[in-house]
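Novice: Multiple structures are listed underneath, in structure tokens.
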Structure 1
Amino acid sequence: MSEAAVMPRGNAVAEVSGMVRTDGRNRRAAETRRKIIEAAKAMIDETSEAPTVVGVAKRADVSVRSVFQHFGDVQSLFVTVVDAVREDLVVPAPTPSTKPLDVRIESVVASLAEVFDRIVPLRVAAGQFVGHPALVERALTLRQGLRAATFEVFAPEFAQLGSEAGEQLADAIGSALSLDAWIVLRRRDGLSVERARAVWTLTLTALLVHELGTGKA
């Protein structure tokens, strides 16, 4: 078959050319969006503040107009960054409930500390958007996931409690080992990761041992 026979002609040439241009624009748009998100993530990590559109544009080396074209406003950009950070997080699998209690406690504390320390700047910056529906929804999802994991990891202990006592214990653990509580230890009190983890290990141990010791059924 000759080369001419396989070469596109007429409308086919225009169609192929259009596809190439579209693909090129899509790639450039995707790269611009990636640069904006990465710039915003870096700025939040450095400052614990939601960056301005102008600041992000300068950091990403794009125009302010490009930022608005991709995200509309700084709130939408921030929510996108939150989702991007969540996707990047590697959350360890829950420790099997068959392991000794002290091992499970250490594992839970270590996992929470690793994840929370990564997102502290993001959580602090989110304070600038209190009440934003998308952020409220994501915070609720996080709390629900942690609560479910608590029941899973400490299933043998919860099995010894009545329904009401179990719910109260889960509430206490969720409050004591929350992201906001971690921020207090790390930012307000200035504790190292190791000392903050030690505080949480002691706290979680005390909560579990105390509740089991009451013999509530």
Structure 2
Amino acid sequence: MPRVLLYYITDRAAFPGDEFARRHTLLAKIDEAARAGIDYIQLREKDLPARDLELLTRAALSAIRDAQLNVQLRTENRQPRTALLINSRIDVALATAADGVHLPANSISPMEVRRIWDSSSRHAAFPDTPGAVISVACHESTDGRGAEAAGADLALFAPVFEKKDAPNTHPAGLDALRRASQHRIPVFALGGVTLENAAACLKAGASGIAGIRLFQDLDIAEVVRRLRG
């Protein structure tokens, strides 16, 4: 059975305390996610101005590097690297040497992102570095095909289930997830996904599970163990 891919989306506003405390807690959670072997972390702090987001991104990248070095030294086993993606902000991703970006609905196309990425001074200075990892938002069952054709690497299909904090949203359901997953691009189930219903998403064809509270509110190592067990 293929390894279940996992994608943590951050939301520091959900943590208690002032801005300093929330930032500290978020970085600790990112460290926890990297140690547990989460594949992708999307820094989704859309309210931050560019400079503050850049500083937070650099701190997150440092936390990921330190966590994975610690795991490697402790286990003498190199686990797959955790990739950090920045929501929307290509400029911040390039400036900080993040791994890529997530594109919300109605954003620019992945092909345009690759053009910007490949023409950047960062690419010119380090031409052998990997290209951008690009995930895109999908809300219709046909969006998986469109994301693949547009050159995205990953698709987040949402909402699969009704969300407790957004009862007025209309869940797409497992059948729509199944149709969206019938393409080569990895599709992640997002929206109301829990430890109890994640298996149904994977059975429907999703390559992985994405979430905010699924990772922020629970012990990530236990979540990883159960989802990959």
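Novice: Match the computed value 11.4 of mean count of other Cβ atoms within 10 Å over residues 84-91 to one of the structures 1, 2, and report its label. Before the final figure, lay out each step's value.
Specialist: Numbers: 1: 11.4; 2: 21.2.
Answer for the origin of the read-out: 1.
Novice: Given -24500 as the derived value for helix-only ellipticity at 222 nm (-39500 (n - 2.57) for each DSSP H run of 4 or more, over all residues; to 500), which of the supplied structures 1, 2 does it correspond to?
Specialist: Working: 1: -24500; 2: -12500.
Derived from the structure labelled 1.
Novice: Let me ask something else. Determine which structure produced the value 20.7 for Kirkwood radius over Cα pairs in Å, calculated from the coordinates; the candidates are 1, 2. Walk me through the numbers before you get to the answer.
Specialist: Details: 1: 20.7; 2: 18.0.
The value was obtained from structure 1.
Novice: Follow-up. If P(r) over Cα pairs in 5 Å bins from 0, in percent, for residues 116-171 alone is calculated from each of 1, 2, which structure is the one that comes out at 4, 17, 18, 14, 13, 13, 8, 6, 6, 1? Can you show the working numbers first?
Specialist: Values: 1: 4, 17, 20, 18, 13, 12, 11, 5, 0; 2: 4, 17, 18, 14, 13, 13, 8, 6, 6, 1.
Going through each structure in turn, the value belongs to 2.
Novice: Which one of 1, 2 has distance in nm of label points 7 Å out along Cα→Cβ at positions 68 and 204, as calculated from the coordinates, equal to 4.7?
Specialist: Working: 1: 4.7; 2: 3.0.
The value was obtained from structure 1.
Novice: Related question: Who wins on mean count of other Cβ atoms within 10 Å over residues 60-67 among 1, 2, i.e. which is largest?
Specialist: On the way: 1: 16.1; 2: 18.6.
Going through 1, 2 one by one, mean count of other Cβ atoms within 10 Å over residues 60-67 peaks for structure 2.
Each reported figure results from applying straightforward, stated rules to the coordinates on display, with no laboratory input. Not measured: the values here are computed from a predicted model. Cβ atoms are built from the backbone, for glycine too; each structure is taken alone.
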